[in-house]
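For reference, the structures are reproduced in the following blocks.
Readers should treat all values here as calculations from the given coordinates under stated rules, not as data from a laboratory. As the structure is a computational prediction, the values presented were derived from the model and not from experiment. Cβ atoms are built from the backbone, for glycine too; each structure is taken alone.
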Structure 1
Amino acid sequence: MCKLLSSQVSHTYNFDMRSFAFLTLLAVGIGALDGQAVPPVPRTVQALWADFDPRKEPLASQTVRQWEKDGVVYRYVTFHVGTFKNKPARLAAFFGFPKNGKQLPALLHLHGGGQRAFLHEVEFYAKRGYACLSINWGGREMENAKPDDPNTDWGAVDPTQQNVPGYFNLKPGKKFLDPFESPRNNNWYLLTLGARRGLTFLENQHQVDADRLGVYGHSMGGNLTVYVAGSDQRVKVAAPSVGGSGFRTYSWPLLPEQKPRTLNGDVKLYRNTLSFQAYARHIKAPLLWLGATNDFHGIMDDTYRTGQLIPHKNVRYAFTPHMNHRFTPEFAVTRPLWLDQYLKGSFKFPATPSSTLLLDTDDGVPIFQLKPDFSMPIKAVHIMYSVDADPQARFWRTAEAINGGKQWTAKLPILSTDQPLFAFANVHYVLPKPRSVPFAPPTSTFAISSLLHTVSPQVLKKAKVKATDKPSLQIHEFRNGWRDWYRLLPDNPHYWQYWTRKITDPKWRGPAGSKLELAVQSQKPNQLVVVITENFFRPYRGRNRDFVAVVGLQGGKADTIRLSPADFKSVDGGAPLQSWEHADLLGLMAYYRERAGKSTFGSARWQGPRPVFFKIRWVK
């Protein structure tokens, strides 16, 4: 006998399996077997969550350990999520709050992929006057865990990264919930369910004001933030970072070579129940999207497309230029400020800068106009544009912006109308006083982004835009410092790295037969490592590979270095670089370690201060 109990609020499923093959025939979601109703397959976001009450089942929470440090009370806790296929599931988490705190605003922190619950996040926000819960949804060992400490246990299901196929799956299986094709067989469903139980945990703590709950997370935690904000009306503010961008099963309109994510199941069903764009339509909380222009996961273009679907439009964007999956302090600080505005009322964000991209101009050169909100002092405005259809690899040019008093204006010359045009701007505001940032020094400024403007080649030609720009052999002269570069660990005396995507732009791409010339001065003799990355996140063009050239610097006076493609050796032992044609990144550093850690180049002990660079160019 095969008996299917309809989906209960408690999410207890009992399956007496007689024939799995026969059960899959029930994937239509309606039918009967031995007089028992088959649970219908949810086909919308509302239907997926209609029978789930995150408050109904007891939390049965337990405190594994409690301690105090610097005025903050910390608890290592576990709580009941639900019962799946007759086995209970529990989440482990860190919970913290200011000692003697009452009626506190509270935050649910959702960690990223490969990570775990973060004590640092709990500490940072507790010291800002919040109660904070960081759930360990991925099941990794908790920080400072003792041998017998309980951890996250999903029981009969597994939505962690031990079950990676489950993130794009609807089909039944051993670790999945339903014995027929269903969105409940997707990891994100279970993780969202668990996160919503985390909100229930927070509202049940006597230190917490249950009417002031927020949610935030990074990367996969950013994905979860969008899911939770779109399915739980208890959320009063949301702040995802580099995650939650929709349209992952769609081809990119301007780059059809990039393949969309493949799905094990009905794509339409997935889009209607589990896509981020479907959840965006249900988000009622104010939302700040913290991003990086070249992120591999939170695609910039799709983030904007998804944000436009949020009905209330109370959305802000903060995109760090040139970065991938990380932010500089003036962008990172926007998240705590955004949370403060809606949970504490202690800050007020300027409006999204108003922007216009003009194509019909007197000389045929596109013009970008920006009118920022002047409610706070403005330190700088950066207007940026690109001609690369690939959002993960594109180089963002900094345009020469003219301050006209009430608006900034910049011309955007292009080399060809056969390529698309992208443009946006960042407005940097002065804070009344420096604000702290997780994992970074305090910052006295913060930056928010305008909307993104996208123009196809067809529209450029129809508007009679003219190609007036010309290629340049001069890559960088440093008159504007490191503008158009991004720097990693710039203050570290030994592990500093300077990177630019400028050489992927056709304006600065190395001509055939040219050499790369660098003028640089080191105070003491050292080895400089020069890195070329080919096909950065461009699988449609070839394999992503790093090539390294190690050059000696004599110290005391300037060196002029000239490098041909053949001087760059593959870090994986393959053939050297063949040409500059597919070069996407140029890096300068003291020390390079290959990703797998098998090969290192340069020295981990740079001698003296960091080098001074004078110019970088191509020479024929």
Structure 2
Amino acid sequence: MTDHELIWRIAGGSGDGIASTSQNFAKALMRSGLHVFTHRHYPSRIRGGHTYTEIRASADPVKSRGDGYNFLLALGDSFARNPQDAAYYGNEEIKPLSENLDELREGGVIIYDAGLLDPSEIEDFDERVEENGWHVYDLDLRSLAREHGREVMRNTAGVGVTCAIAGIDLEWIEELMTDAMPEKILEPNIEILHEAYEMVQEEYDVDAPDVAVPEGDHDEEQVLLSGSDAIAYGALDEGCRFIAGYPMTPWTEVFTIMSQNLPEVGGISEQVEDEIAAAALAMGASHVGVKAMSGSSGGGFALMSEPLGLAEMTETPVVLIEAMRAGPSTGMPTKPEQGDLEHVLYTSQGDSNRIVFAPGTVDEAYDQARKAFQIAYEYQIPSIILYDQKLGGELTNVPAGHFDREPNPSLGSTLTEAELEDAVHEGGKFARFQHDGDDRGVSPRSVPGQKGGRFLATGNEHMPEGHISEDADNRVFQMNRRMKKLESIRAELDEAEASHQTPHGPEEAEYGIMTFGSQQGTVEEAVDRLNEEGHSVKALGVSDLMPYPEKEVSEFLESVDKCLVVEMNASAQFRGLTQKELGQYGEKLSSLLKYNGNPFEPQDIVEGFEVNIVEEGDLPHTRTKFVPAAGD
């Protein structure tokens, strides 16, 4: 019996309500006092195609998906294109059962909908059940749901079966359903929940559950959020009142959340014809004095290259979101990858003059979204938030108090009309781009309509008042001033009370593991396991990618003998960035890479470290790639 954590996987087809059912179940488990972390896997199809969601629930905080899982609810794919083995995509109907067996732990539980799934279609199913000691429950959930009027309610029946087997009190499920469901469907769902629960109690011996849910308690109120939620709420709290975009997975979630909430605070959301227009509209809104944002995923963000360069040249503050997915081109639209780092750092024209943050957790996503707006509008520079489908789509509980902060409507370094009266003017125009600026490289800013604030804005190099200029001295003055902003921003971030770089593990450790973005929690869990096994390891999660945090990373690398760099791409882009900025440490850095469409599990990193850093154990069992240090 496994009772220290439940890792529950619900599998079906796209359109079968897998995402909503799992989200509600996760929220119920959180309300019962547990810490939860979800992982979602889905195809790039609206209906049909194998999809699943995992919920990891524990009495202790969890930072990552687990290694495998211990409880499967297989509903089958009710939208399967062709339930025949000889079909091009195989028998899709059975895949929610057949494709989820490899990662099911020994002694785990299988519930399958016998109204849709027949395990005899899986060649070695019975042998694997016996070999792994799996506990199998076959129940006709489909027929039960049809008796209650709607086939989709087999999901609710499956939750009822889960509760009966795992010993979960139905009180938490009923409370959540009462909050989430309209009255007309609430009663039949509660009926089928109890009927399924009682059916299991009558037909099976579940007094000693095979996989039990632990008991837990929260010290403070918790909320269940994804990285997409956190980015959107951070933007709203920092005063963003305009967003323009075009849907593209997985950026669409941020766009949707913002679009739903902006009208409530007097803001505007615009869906436009393409990503060039989206970024340009956001720039236009910012130009006239509104905090604005736009975003996309890899292919769409490529179209934003031209307006991004324009924002850099005109020093128009704007926040852009880039939600990475597996590329190149369309690639695997719904699978996580971290292959857009170099694209985001260097796209557009000439020398990059932007900020790039890559938050590693949901709470960091909120914090760094707010910081991205603060820096963009104080330094008049584009800020980019870089994340991926893993962080954007995973749900976890966060203390509600983390978000209890004052909103910030400030437009940063924008002058008032009174201040404009004393500002420098040339030829009747405000010297918006004056050479001397302040010590940070920031020139004062006005917005259209302010008395005394008239200036010219152009994508060409320009004189202080905005007139086009190719004068060599002016070019050097303007470039140096714009680039000085990065130095000033780095100094501000280094001096801030809270760093965006997240250390973990013993301060005096022999080895290091470094990562950026969404793999941070997984790395931290792997580091804890390695130290428990007797290794001496610490980790550093890096969020500031431009300007790069040379001081903090240098101190980390200086303190260890070797460092494993963990990232989800094939070309070791974060390691390459680190070696570009800190070449003297190149011989300490080796890479553990994963790019098969699935994020790392903690055991991937544990095995990769042991085999390649301390040269112990066997090669990792998962599809990872190791790239040795430059000096090896």
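Figures for the structure shown
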{"item": "Entry that produces -11000 once helix-only ellipticity at 222 nm (-39500 (n - 2.57) for each DSSP H run of 4 or more, over all residues; to 500) is calculated, selected from 1, 2", "result": "2"}
{"item": "Highest-scoring label, criterion being mean count of other Cβ atoms within 10 Å over residues 66-73, among 1, 2", "result": "2"}
{"item": "Structures 1, 2, by distance in nm of label points 7 Å out along Cα→Cβ at positions 226 and 306: label with the highest value", "result": "2"}
{"item": "Highest-scoring label, criterion being Rg/Rh (Cα atoms, Kirkwood Rh), for residues 146-353 alone, among 1, 2", "result": "2"}
